[in-house]
Structures are given as structure tokens and as C-alpha cells.
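S.K.: What follows is a set of structures for review.
What follows draws every value from the coordinates through simple rules; no lab data is involved. The structure displayed is predicted, hence computed values, not measured ones. Cβ atoms are built from the backbone, for glycine too; each structure is taken alone.
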Structure P
Amino acid sequence: MRRKRGRPLDGWLVIDKPAGLTSTDVVNRLRRGFDARKVGHGGTLDPLATGVLPIAFGNATKTVPYVMDGTKLYRFILAIGEARDTDDADGSVIDTSPVRPTDDQLRAALPAFRGDIMQVPPIYSAIKVAGERAYDMAREGRPPVLEPRPARVDRFDLVERPDADHAVFEVQSGKGVYMRSLARDLAMACGTFGHIAALRRLRVGPFTEAGSIPLDKVLPTEDTARSSPDLLLPIATALADIPALPLTDEEAVQLTQGQQISLLSLMGRIPDGARPDGGLVRAMAGGRVIGLGRLDEGWLRPERIL
């Protein structure tokens, strides 16, 4: 029987991704640097983008979906007057416009892009069309026609206007919102063209820019054979945004054995932020996270045991 390659490390590492690398590039470098058996990431960043890229090691990969469902915060620079095929500065110019909206015109267009919206993804995206990646089709000269998809934008604000050709925005959004599409569509709503000149992610769920580490600071140097596992955060760090529900020892055993618990017996302990109609809670026993449960039809049902 072949032994699995790499060390069985568990935990999270929050990387400040540099420009020019894909999220997969970062994962591969860290897998080699830590000599880790299993590594994944919690939300793709385009090569042009920088900022918060959560990296999951080992059993932390089980919590990736909950991180990806978390709130994201971005800041981007909109370059006004040029459309590009990738909707960002890495692409080729496909159209231009002399129109430069005023600050007031930009602000007036923003409300249409807040809340629950429909959004057409960029053709250079990882979306699959009839089994093929959209970006592969686009690179081969067969750009796909992509259908609008639902997206949730909680906040979209103009924060700075350095000059007539550029505007800086901050966006707080849910899962699967394309910043390149927001930039493209906002410019079009103002009667011009636009693309993202620079993009930085400031937050993913509980992971923030302040807690991120530059990639080159964690990779091995000439003096170290491999990166230190002491850099990893506990798996439960990824769940800090999920409301905590304290359980008794008996209830904790029930949940870990796959049994559901009546919400009547949990009255007074159910956290305010938890929705009773399918909301997720962080099940706690003696200050330790034992797993995730879902409130559903009067019961706490086990969702993922850690």
C-alpha cells in the first residue's frame, strides 16, 4: 500500500496574495513549502488581484464551504473609458469611449447594483458551459454567451476619485459576485466603458487583511527546509462568524453521534443571530467547537462534526 505524500497538517493560513499568481499557484507553492498532504483555498482570486486568500490544510478543507459562504469585502479601481475582453487590466482593449461620468453620476448609478441583483459573469471565468470552462472557450476564440446569475451585494460605495479616468470603490458582497462584472456594468450604466485596473480583497468571512501574511514570508528560505506548522490557525477559526450555541456534555455527545436535539430544550441558549428556519450554528462544548448544526423545523440537526 502506497503511503500518502506529505505531512498530515490541519489548520488555516491567511495569505496576502501577490499579483500575478493564480489561487492554485499559491496552493501549490504552500503544499511544497509545508510538505503538506492536503491543501485547498477558500475563494478564488484572479491573477491581477491581491489580498486575503484563506488556505486550508488537512481537515480544515471540510470547513471551506462555510468560509466561501461568508461575507467578502473588496476595494477596486475602475479604469473609465476602456472595455477589455477580460474586464480587467490583464485583457486586450476591445472598445473605448470619451465619456467620463461625474462623481454624482457614478453615485446615482450605484443603487441599481445593491441588494439582490442579476449579474452576467465575465467570459474569462471558471464557469462551465456544456462541460467546458468559459475562459478556455474565450481563449480559443469561441467566447460563450453566459446567462445572468443571482448575486447579493450588501454595499457598493464610491470612496475616492483620483482623476477623471479612475474611481475607487468598496464592495461588500456574498458568495460568487464578480467584481469585474460590477465594474463593467457600472461603467455601462453611466454611458461609458470600464474595467478593473486593480483589485484587492480585504476580508473573507472571519479572515481579514490585518491577519494576513505575505506569501514570501511563509515559504521556506535557504536556512529552512520547510515552512513551520506553527503558522497555522486552528480549524475552528474559520467558523468564528457563525453564531455560537453552548451545549451540555450530554447534548454534545448526542450531536456528535448524529442525533438531533429539540430546540425546546435549548430555549434561552439559541444565539440571536441564528435563523430558526435553516440557520447554521457553531456547536460548543466547554468552550470547544465540536461541529456545526442547523436549526430546522424545531430541531438542531448535526451538519458537520469536527
Structure Q
Amino acid sequence: MKKIIALALAIVMVVCCISLVSCGNDKKYVAIDASDLLVEDFGIAVKKGNTALMEEVNKVIDAWVKDGTMEKYIDYYTQLSKYEEGVEGVEAPVAGDLKVTWDFGSATEEITVYTESGFAPFEFVSNGSVVGVDIAIMNQVAVNMGKKVNVQDILFDTIPLSVQQSTGDAVGAAGLTINEERKDMVDFSSIYYSSTLVVVSAEDKAYSSLKALDGLKVGVQEGTSGDLIVSAATTAEGHSYEGDDGEVVVKISDSTTIGRYKQYALALADLEAGRIDAIVMDKLPAQTMLAVSK
């Protein structure tokens, strides 16, 4: 199963922009597909060796991707996050036949779900609880197993280690990109979403590639793919990946300043204040962030 719900992203890197005018700031901001970065795949991180839990996670993911439920959840939680932030013209989403509440009954055994709630629509806070696509997946897994979830909202870059060191059933569900470094610590589920990395910047700059950020001040969320990629690109070896025509290497000078943030909202605040020039992050959360910041 490969990129079923994001075929358009996997086929071509299309330049796609979304703009906003921030409160108290008359600049417009855009999120543009990075033309020199590879599409990345999201998976649920499971503690190594826990095959029973992995099988149940994959059952939910595979079924939802196949029948279109995953895409419905992405649309639902995208709209919900925008509605709750008061985005103009966005109405409350209608769940219809989509399950958005789960009854764990009298379950006493639990699955610990490590996440970071600043990544809508995959996870965000609604009415005091963390909700989103990842949480929906794990809620359904827990119900299927006769268990309940224990959501732990922690720093993003600590999630793989938290899963690795956990006792009992535990997962990392936080829009985690599947990569070799994380595979050394955890096992990954089937792919449930494929994401393009984008560059968020002022519209009058509109940076469209990692290479274009050479020598600038770049914001990333600590421990994310954006952080790892920008950091690697400043080294002598550069950031490399397998493209359609073989290995691609992207390099930028070590004069590029990398600002690492605990949350994307903090990076956006610095972008609006002119303290950084751009943010490198995943496309869908970037679009949602810009929309709710309008």
C-alpha cells in the first residue's frame, strides 16, 4: 500500500499556495511546495516487537485507506480545526456516518498514545482534549482490542524515545515521517498519509525550494523532518534522497541560521515579526496553520 490517499502529491510536486493576512500584520504569507524535497510518508510508531498491537493498527489503517475513510477523517478534522479557530466562512463540519466519539466501556487496560498537539489536522486540542486523525486511528484500535487510550501530549522530538522506553502497549501518533533513524528505535505501521514539505514565507519572497533558503534564517520544529533535512543540507555531505533519476543531493551553506521551535505557532510568530525568513514544514499542517492564523 503506497500513497493511496495522496497520489497527486506522489506523482508531481505541484506549486500550491495559500495566503493570509495576520492580525496586526498586513503581510501575506504563502506555503509553497519545496521543489527539491521528496514526498514523505506518515506512519504510526509502535514499540519494537509488539506484533499484536502492530497488526491491530494496520487493520484500521489499511481498511480506512482502502474505503476512503482516512480521507474523510482528514477533511473532517481539517475543517473542525479551522472552524474552532473562527476562520471566516468555515462552518462546523458534519460527521455524518463518520465516527468521532468512541466508547471504551469499562476497559482497564490502556494503550499509551504519545503525540504533540500542535499539528492539525492530525492532532490538535478541541474542548480541552487532543483530537485529530492520529487520535481517531488509535481510538478505533483501542476499541477493537477492548482497551482505552491514554493520550500523552509531549514534545515532538521525544516521541520515538518515549515509545521505545515505554512499558505495555504504546505508540507514537503524531504525523511521524517514516525514516531510517526512527526505524532504529521503533517499528512503523502501514502508510496512512503522504506529505509534501513546503516553505512558508512572506508572499513577496515566496521561496519555493530548500536551495533558495541558502544563507537565510529558517524556522523548523525541533526533531521533525524539516529540522533533520535543513540541518543535513548545511553539512558537507548535504541532504540526499532517492529521486526518480537516482540520488539527489541538496546543499546550502552553513551560514544558514536554523531556528528550532517546540511548536510551529512559535515559528509563525517569529516569521510575522521578521525574526526568521521562512519555515520548512509539512504541507497540510502548514495550510491549516495559515488558515487559522488569518
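S.K.: Give the label, chosen from P, Q, of the structure having the highest value of relative contact order in percent (Cα under 8 Å, 6 or more apart).
M.R.: Largest one: structure Q.
S.K.: Computing mean count of other Cβ atoms within 10 Å over residues 62-69 for each of P, Q, which one ends up highest?
M.R.: Comparing P, Q by mean count of other Cβ atoms within 10 Å over residues 62-69, the maximum is at P.
S.K.: Matching task: 6, 28, 36, 22, 7, 0 is the computed value of P(r) over Cα pairs in 10 Å bins from 0, in percent. Pick the structure from P, Q.
M.R.: Q
S.K.: Given structures P, Q, which gives the highest value for mean count of other Cβ atoms within 10 Å over residues 54-61?
M.R.: Structure P gives the largest value of mean count of other Cβ atoms within 10 Å over residues 54-61 among P, Q.
S.K.: Let me ask something else. Given structures P, Q, which gives the highest value for distance in nm of label points 7 Å out along Cα→Cβ at positions 86 and 214?
M.R.: Q
S.K.: Thinking of P, Q, which structure, once FRET efficiency 1/(1 + (r/R0)^6) of positions 134 and 278 (r between Cβ atoms, R0 = 25 Å, to 0.05) is computed, gives back 0.20?
M.R.: Answer for the origin of the read-out: P.
S.K.: To which of P, Q does the computed value -9000 (helix-only ellipticity at 222 nm (-39500 (n - 2.57) for each DSSP H run of 4 or more, over all residues; to 500)) belong?
M.R.: Q
S.K.: Using the calculated result 3, 11, 17, 16, 13, 12, 10, 8, 6, 3, 1, 0 for P(r) over Cα pairs in 5 Å bins from 0, in percent, for residues 166-237 alone, pick out the matching structure from P, Q.
M.R.: P
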